[in-house]
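Colleague: Down below are the structures I want you to see.
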Structure P
Amino acid sequence: METDALTGHKIKKVGIDDYLLPEGSTQDFDLTYQSFGLPLGKAPIVLINHPLTGNSEVIGENGWWNAMVGNHKSIDLKKYSILAFNTPGNGFGQSDIPDCRRLTTKIVADLYWKALDELGIATLFAVVGGSLGGSIAWEMAFLRPQAIAHLIPIACCLQSSDWLIGNVLVQEQILENSSRPIEDARRHAMLLYRTPDSLRAKFSRKTIAENYAVESWLNYHGNLLKDRFRLMAYKNMNHLLKTVGTAIDEQKIKEFAIGSSCHIHCIAIDRDYLFTQNEQYQTYRKIKRYHSKIDYCEIRSIHGHDAFLIEFEQLHNILTPIFL
């Protein structure tokens, strides 16, 4: 058992041996995770699935959701037990997966459930996820439609769109062919995570040392990710984006909606360039035909996809009633 020096929270491990992959081969997985808040078994359990460049460090010195999770915050550590897994192949205690094409978001969701089974956890008060983590949350709900009380997918999709798959291809080509793959892939991705208006408001064509400020900003984010992200981990997470919902069709959506007991809270971002607002609203409409316990709301922001990591006041107002 390791301890993350930055958070002080132990990084724990659950082994899943001889996991059967779709093509018939088996593979061993070590699922690593961190827990926060009240001890397991002493409070309702909230699973938080991290986004593409995140990890299980939900809170702490580098916690990616410090603004939302903590004592007396939207998800209160004094009321809930928080779990966060590292996606296989990425994050703390994870080894590279040489052939990441064998993985899908459905497999990741199934591995999470198997790890929860090993921990003696049969039901969850909530599964929350932003971006890729929200899509994995959808997959978890489809696998066990009676096991989650509140499903909270934020800025994500139920099924990968053609637009998303196309951008995954561009990212793959950068990661395979660039001499600086992580930096260049991150520069491209940041333009999908934000909007033209967001960059205009932030930079207004300002220059720094004869370079445009937006160029310095993109270079900064590229270098920052290079220093904390492995190339194979990035390839793995990028690949997962195009696998979202590959096993889901209209009939499965209907069956899930009829058979699910969870209250679904769809949270879209009105100017999201990665997982568009319209596709998320259409998912809500499809499920609403057969399932009354579903809500839809939007974060309004010029910042686009990254708004779930920026517009904390709006997100707080949406989440707080769920976690009262």
Structure Q
Amino acid sequence: MDRRNRRIKGDLYSQEQVRRVLAGSGVDVESELDADFIIFCPFHNNHRTPAGEVQKTSGMFFCFSCQKSADLVELVMHTSGRTYFEAARFIKSKEKIGSIISEIDKTLIKQEEFKQFDELILKRLYNNLATSDRAKDYFRYRKIEMSSWSKFSLGYSEKQDMVTVPVHSPDGIALGFVGRSIEGKEFKNTPGLPKSKTLFNLNRVKTSDRVYVVESSFDVMRLDQVNLPAVATLGANVSNSQIELLQKYFNNIIVVADNDEAGGNMKDRIIEKLGSRVSVIQLNSKYKDIGDMDDESIRSLEFRFDNSISLMLN
């Protein structure tokens, strides 16, 4: 049974019950998302960056690295050595409210802003790309050159049939990766990836005075291949942290938004927050984004405009 099917069981427990079950089984919660607790996977040698997640109200476990899935009873059995019935009774016992002091102490523990992702996973994915004609053909189809495969440590997951692009902190710490399916348009990020706190490729171009801002990591790589410094927001939503990073590192910010409503919203937010630092390049309507353009058209992008000027590319 795959992860998606196993996680549709719905709300079986309260969030605090699952938290107490994990703590009582010797499992530390390293961080958490809206719907998941992030933990080190107990089913394989996972010790550098947590690769497992436990859904807060169904208790379902999944490891992004080793692909192991388990329900809460199975997880407790594995981590604590309990039998099936002992694990079920233990989970039931954690319905009661525990020590409020203990719960408050946990919330006061200061979390590191960025955590190093397991570089061995990134290396394995990169090596997978080197042996996969399917993945290499996909990157060629997207006009991503071989030089970019190495520069950006691109990878491939055969099990997920997904290409991967590592994401780094502004200081170059590997934080995880974003993945895109070769067939269709499905996306999957590593659990807990703090993409709203960084900009893709910022670690490589932050010493540049000017920068092109796009949504997609693929668009960044296309711009990089013609020697134009670029960062990506990794989506149309621009966080306050990303606005602060643009303001901190760049005096000339050139927004190249996708030709859709979301791209327009991204452009408007950056202009609203950063004002006179921002210029806008409006793509010709025949292009959805940078990825649709050939290299000559990309090279023709100018890098300075008044806020009121838009460039229509031929």
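Colleague: Given 0.90 as the derived value for FRET efficiency 1/(1 + (r/R0)^6) of positions 113 and 217 (r between Cβ atoms, R0 = 30 Å, to 0.05), which of the supplied structures P, Q does it correspond to? Present the calculation step by step, with values, prior to reporting the outcome.
Modeller: Numbers: P: 0.15; Q: 0.90.
Computed on structure Q.
Colleague: With relative contact order in percent (Cα under 8 Å, 6 or more apart) coming out at 17, pick the structure among P, Q it was computed from. Working shown, then result.
Modeller: Working: P: 17; Q: 10.
Label of the source structure: P.
Colleague: Quick check on the output: 3.1 is distance in nm of label points 7 Å out along Cα→Cβ at positions 57 and 289, derived from one of P, Q. Which one produced it?
Modeller: Values: P: 4.5; Q: 3.1.
Answer by label: Q.
Colleague: If FRET efficiency 1/(1 + (r/R0)^6) of positions 49 and 185 (r between Cβ atoms, R0 = 25 Å, to 0.05) comes out at 0.70 when worked out from the coordinates, which of P, Q was used? Display every interim value, and only then the final one.
Modeller: Details: P: 0.70; Q: 0.40.
Source structure: P.
Colleague: Taking Cα Rg over 2.2 N^0.38 Å as the quantity of interest, name the structure among P, Q where it is greatest.
Modeller: On the way: P: 0.96; Q: 1.14.
When Cα Rg over 2.2 N^0.38 Å is calculated for P, Q, structure Q comes out on top.
Since every read-out is calculated from the coordinates, none of them should be taken as a lab result. All values reported here derive from a predicted model rather than from experimental measurement. Cβ atoms are built from the backbone, for glycine too; each structure is taken alone.
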